[in-house]
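Before anything else, here is the set of structures, which you'll find just below.
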Structure I
């Protein structure tokens with residue numbers, strides 16, 4: 001559509017003269033002033049002046065070829081096709097009288113005998129029809145574009161108002177969070193003291209129970225090992241317990257038994273509990289059916305402690321709820337600030353694309369363009385999605401900045417650069433991705449049609465006949 005105005009302008013030039021203008025063959029009207037048959041001709045590069053009768057004499061005098069626009073004498077000459085009813089055209093002078101019709105008005109084959117037909121009117125008609133279709137599409141696109149611009153203006157105002165509202169709300173919620181934090185900490189202090197006291201009491205009781213249980217187990221073990229029940233445990237009574245072996249030979253020798261008894265032949269129950277039991281309790285296997293005891297679990301809190309816990313938990317819940325609300329507000333603020341800061345075009349015409357995604361399905365992949373966010377590619381046969389780039393910047397030329405988008409820092413290629421995508425924007429009534437390609441390794445090209453890329457078209461001119469002699 002950017003070329004439409006230029007094309008229409010050329011068509012207008014082709015149809016604006018209805019008079020005959022005498023000029024040398026192959027010279028355009030704009031250059032007619034340099035070819036005055038009453039004066040010597042100066043080459044357009046200023047390098048030489050020659051008599052005018054040497055213009056178009058089929059001999060190249062000028063280095064720039066401007067003395068032979070109507071013949072093929074100069075290799076660098078240019079012949080101007082007037083093409084009434086269609087667009088004017090320059091062709092290399094080497095094509096003049098070569099037997100091939102290059103100008104639709106047939107003027108390039110004036111002396112070759114080629115049978116050319118003047119097709120300018122038909123070509124002009126078809127081109128004007130096509131241009132009219134494009135112009136109509138551009139006009140319809142412009143109506144949508146104006147709608148998007150108005151929606152963008154209202155949307156921006158609403159977002160700025162909401163941002164201000166959220167920033168004010170953040171202050172009040174932050175104050176609430178600070179207050180609830182103090183309340184929570186005040187409630188948690190007596191809770192912690194009560195819970196710590198409860199735990200300490202339980203641990204002391206548990207240690208006492210463990211000590212009593214250990215004493216009971218050692219007494220049971222002594223009784224089981226004292227086979228003759230004489231109140232003394234001898235080395236001979238230990239020998240039958242091979243699991244107490246210390247040298248790894250699978251048997252408990254008399255010497256090993258005496259060593260366990262501290263070098264004595266026998267020990268009483270008190271000595272056994274104090275010095276022998278600590279050595280053997282991990283290895284000793286009690287007879288089946290003997291209880292080894294179980295560690296008790298911490299008992300429920302008493303009513304007073306539980307009440308403190310409930311109060312603290314309520315304070316924590318209030319604090320967490322307010323903190324969550326604050327986080328949501330901050331997320332909203334960040335989102336609004338990001339959206340407001342994005343460049344959506346000269347008048348915000350591209351803002352309607354934000355938050356939207358558009359897909360193109362090919363034989364192998366599904367391509368997904370999410371403007372101002374990212375471009376992805378997913379295999380149809382299944383597999384993970386590949387990031388083809390995240391939003392970078394507008395990438396059109398200086399005089400048409402919003403004609404292309406650049407998405408960068410996508411998934412890295414194997415032993416190559418990170419993937420990137422250039423999205424070219426074109427005028428269209430619908431918002432749609434029409435094609436994708438990979439012109440260079442890991443560099444993708446996508447064509448995207450949107451009403452926001454449309455411009456007001458020039459009027460398609462109606463041709464008028466004209467002749468140039």
Structure II
């Protein structure tokens with residue numbers, strides 16, 4: 001009897017596997033809007049073909065004595081109309097496949113667990129799915145090869161372990177970090193899509209002498225700074241920025257393989273202008289994305305995993321330790337800002353696609369952006385009832401003369417409910433502050 005094949009989880013996948021079966025699982029969502037309604041039959045055929053090329057995405061999570069691992073699913077999942085909330089958890093039981101393909105009107109959605117891939121790896125699978133759909137639906141023939149250029153071994157490689165150098169592990173400096181606060185609605189996070197002219201944002205960034213990424217991160221800093229209590233302006237607005245490691249190490253893996261650059265800004269008593277902050281961000285990004293810096297941080301993560309006391313601990317203890325490590329990592333940042341960069345499709349496919357956006361689940365607030373054609377799509381995911389940071393973020397671009405289009409995942413009734421909760425939150429803070437001031441007199 002042949003043994004069932006299985007896949008090891010990579011370093012990052014092991015951290016995210018500790019979320020299995022729980023609320024708040026980390027999930028990516030890639031969505032593409034087509035020029036007309038989606039054909040479920042063509043989409044299913046496209047998914048079947050894509051899984052045949054990339055079987056590593058059609059997997060289930062299994063548990064051993066010491067580690068979780070991945071096992072191929074028995075069947076290819078069926079595409080379904082979109083019914084669940086955006087980035088809903090993918091692992092519920094032993095039969096849960098760690099990816100989901102749904103459709104709604106003109107839109108195709110691909111959702112993938114962070115246990116099996118990161119944004120860049122998922123993008124490659126997504127582009128293959130879109131190419132196959134265009135072939136099935138419109139009988140067009142994208143020029144991209146029907147077979148991946150790399151071997152299955154290279155696509156499924158654990159590039160963290162392959163490139164691990166214990167002697168080059170280094171710690172990250174710590175500082176007093178500002179944390180967002182307020183009432184939360186973790187059951188129904190808000191996802192705001194913000195669409196801007198990519199050329200207009202690029203022009204504004206060029207006028208400042210910075211990259212688009214630096215400008216977007218600076219806008220996030222300004223938006224958060226405007227909500228900070230004066231007593232906490234001595235704390236750093238610190239964010240982690242995922243960086244693709246494939247080019248640095250010559251990797252072709254579709255599994256997780258990214259490092260983190262850190263951006264830090266402490267407001268102090270004065271408000272530096274947006275342009276000055278953008279230049280500060282640009283400088284820190286340049287330093288933080290140097291290969292040796294990224295290697296030290298990557299090796300630090302693996303050194304923890306390869307500690308014999310951790311690697312030989314039973315799985316239930318290991319999951320608890322990894323969950324605590326995730327919590328500790330979250331305490332070191334204010335928010336996360338991720339860039340997928342410019343997405344290009346085969347011309348035959350691009351003809352039928354009008355829009356692409358990318359989002360991720362969150363325990364707090366995340367910013368994730370990409371560019372497709374002349375649209376810069378920024379998705380802000382937030383569990384906070386108050387949306388001051390989102391509003392301030394949009395205002396930064398309005399003040400630059402760049403108008404945008406906003407859409408959210410909630411009905412007017414849900415928005416009204418959250419506005420009411422936000423009003424009560426603000427009122428309760430005011431009462432608490434008045435009581436504190438009264439006790440000092």
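Bear in mind these aren't lab numbers, they're just calculated from the coordinates by the rules spelled out. This one's a predicted model, so the numbers in the text were calculated from it and none came from an experiment. Cβ atoms are built from the backbone, for glycine too; each structure is taken alone.
Key figures for this structure:
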| item | result |
| --- | --- |
| For FRET efficiency 1/(1 + (r/R0)^6) of positions 271 and 391 (r between Cβ atoms, R0 = 25 Å, to 0.05) computed as 0.90, the structure of I, II it came from | II |
| Structure from which 23 was derived, relative contact order in percent (Cα under 8 Å, 6 or more apart), options I, II | II |
| At a computed 3.8 (distance in nm of label points 7 Å out along Cα→Cβ at positions 175 and 407), which of I, II | II |
| Read-out Cα extents along the principal axes in Å, for residues 311-398 alone, computed value 52, 36, 18, structure in I, II | II |
| Among I, II, which structure scores highest (criterion: distance in nm of label points 7 Å out along Cα→Cβ at positions 87 and 119) | I |
| FRET efficiency 1/(1 + (r/R0)^6) of positions 23 and 279 (r between Cβ atoms, R0 = 41 Å, to 0.05) - structure with the largest value, from I, II | II |
| Origin of the derived value 25.8 (mean count of other Cβ atoms within 10 Å over residues 111-118; candidates I, II) | II |
| Identity of the structure behind 22.3, 81 (criterion: Rg and Dmax of the Cα atoms in Å, calculated), options I, II | II |
